[in-house]
Structure 1
Amino acid sequence: MSERFGERVRSVLSARGPLCVGIDPHAALLAAWGLTDDARGVREFGLRTVEAASGRVGIVKPQVSFFERFGSQGIAALEDVLAAARAAGLIVIADAKRGDIGSTMDDYARAWLTPGSPLEADALTVSPFLGVGALDGTFAVAEQHGKGVFVLAATSNPEAEGLQRSTDPTGATVSASVIAGVSARNARRSAAGEWGSFGFVIGATVDWSTAGIEPFAPAAPILAPGFGAQGATPADLRPRFGRMSDAVIASESRSLLSVGPVELAEAISARTAEYLEVAGV
């Protein structure tokens, strides 16, 4: 089998730093870029972003919803963007946040994580709120193909707090229980010292103490939205994530994309340099 996903991310973060470029073709951004608000526009937006990111970062994250809104033509555009990003040697995280049970969830996993699939990505974001066990088929598909999974654990949107901060009879928060359940699965599959391939989505603006979460083992990638337009800066990475900071994928989209297609590559390079300085790479 090829290198496990967790170790691939570990190598990329070490070589390229933590910045992940989100590919989020909002209607307003399409207009600002001089592109049409249709499938052709999102395709062009995505391909230009891939071109700007290539060689400057190691990871990109297309937000699936912005392509889905144009139906089959939008999905075809997304397929082109995913393929171009993977051909450029980038790790591609499909931000689809899928969550279901049984064969339905298993086929979501096959759609996004099977080699040769039109929607093939390197990793998929998923929701565990039907139970972590409902994702076991997804974990199996990912492991079979050397792919990754990012499980929503502690998100920064205020609507999530009531659910994610609620506690079970032991006093553990839902967020902590999700991390524990996924970490146990990583431990069964990972060699000593190896990063797990099933990571977590933990918002960069989340207070770990309030969320009831602590550093976990084995280490696994942490996809951290909230950098850039949502307020977190490169300087916040180590204070907020502590000893887990080397595993953080710092996702930024609007803060970079808003500069426009002409200056995007330069903006990515400059932001990468800031993260590399903080990370000590």
Structure 2
Amino acid sequence: MDAPSPRAKPARPQLVFDVLGTSWVTPHMVRVTLGGPAFEQFRPKDVTDSYVKMLFAKPELGLEPPYDLVALREQLPPDDVPVTRTYTVRRVDSVDRTIDIDFVVHGDEGLAGPWAARAKQGDRIALMGPNGAYAPDATADWHLFVGDASALPAIAAALEYLPAEAAGVAFLECRGHDDVIELTKPSGVEVVWVHREARDDTTASLLAAAVAGYEWPAGRVQVFAHGERESMKALRDVFLKERGLSKNQLSLSGYWAAGRTEDRFQAEKREPIGVILPA
């Protein structure tokens, strides 16, 4: 008897949201507010790194969500099939029934950033999720947050989640003074902006150097560090080798990799170069 064919994974449901408006958080980050009937099917998670998978199609193809990806893969060249990008849910408003998602914009580079920069009321976008796993631990003595612009939405959400008596520090890499924003946080949490003007061979060490040079308080720390992959590897060595932290104290992950397309970065997660925390 022939062995049964493996079952294909069921397609994840796509929620099609309407764009209600946009606002520029910084010259390089735009916030898109989404709402509409799809909010009724959106199930928020009680985490601060909640994220969704968003589907982006080339505007010139005129495709409308939701997308039958199986059919489109059969009908279109691979480069024309809608692509998936991962974004943090910055805020869920259960009263207004909206979600906010912040996008880093680098001119016309990519699909997601340009889409967000040009989004207008009435546009539609398909997304899947949310997922996520991190929330600040109330039993930690202090909290350490480290990241670049890609992690800023999750870190900002975590700072807002902390109780008023929480202590800690956030190291945030930014391109310049125009990208510094006011963050809602407990008074016992310090925010340190680590400035860079351009990305070069030295950039990957900026956050690690800032964290290594910080006078760590006594007590058990909980760490949330996310951002550019090589920066996270440099931080890994600070956390594990220099500070002797255990892995269960860390939420450490690469959100992107300098010099890599998003698709290549995702593929490399399954290769040695993409491993941040070895098993």
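Taken together, the values in this text are just the output of simple stated rules run on the coordinates, not laboratory data. No experiment lies behind these values; they were computed from the predicted model shown. Cβ atoms are built from the backbone, for glycine too; each structure is taken alone.
From 1, 2, which structure was log10 I(q)/I(0) by the Debye sum over Cα atoms at q = 0.09, 0.12, 0.15, 0.18 Å⁻¹, for residues 27-146 alone = -0.30, -0.52, -0.78, -1.05 calculated on? Value -0.30, -0.52, -0.78, -1.05 for log10 I(q)/I(0) by the Debye sum over Cα atoms at q = 0.09, 0.12, 0.15, 0.18 Å⁻¹, for residues 27-146 alone corresponds to 2 out of 1, 2.
Taking Cα Rg over 2.2 N^0.38 Å, for residues 59-218 alone as the criterion, which structure among 1, 2 has the greatest value? Across 1, 2, Cα Rg over 2.2 N^0.38 Å, for residues 59-218 alone peaks for 2.
Between structures 1, 2, the greatest calculated value of mean count of other Cβ atoms within 10 Å over residues 67-74 is seen in 1.
Once mean projected area of the Cα convex hull in nm² is computed for every structure in 1, 2, the highest value turns out to be that of 2. Here helix-only ellipticity at 222 nm (-39500 (n - 2.57) for each DSSP H run of 4 or more, over all residues; to 500) was calculated and came to -13000; which of the structures 1, 2 was it taken from? Among 1, 2, the structure yielding -13000 for helix-only ellipticity at 222 nm (-39500 (n - 2.57) for each DSSP H run of 4 or more, over all residues; to 500) is 1.
If FRET efficiency 1/(1 + (r/R0)^6) of positions 91 and 267 (r between Cβ atoms, R0 = 35 Å, to 0.05) comes out at 0.65 when worked out from the coordinates, which of 1, 2 was used? Label of the source structure: 2. With distance in nm of label points 7 Å out along Cα→Cβ at positions 107 and 139 computed over the structures 1, 2, the top value is the one for 2, the highest of the group.
Computed over structures 1, 2, relative contact order in percent (Cα under 8 Å, 6 or more apart) reaches its largest value in 1.
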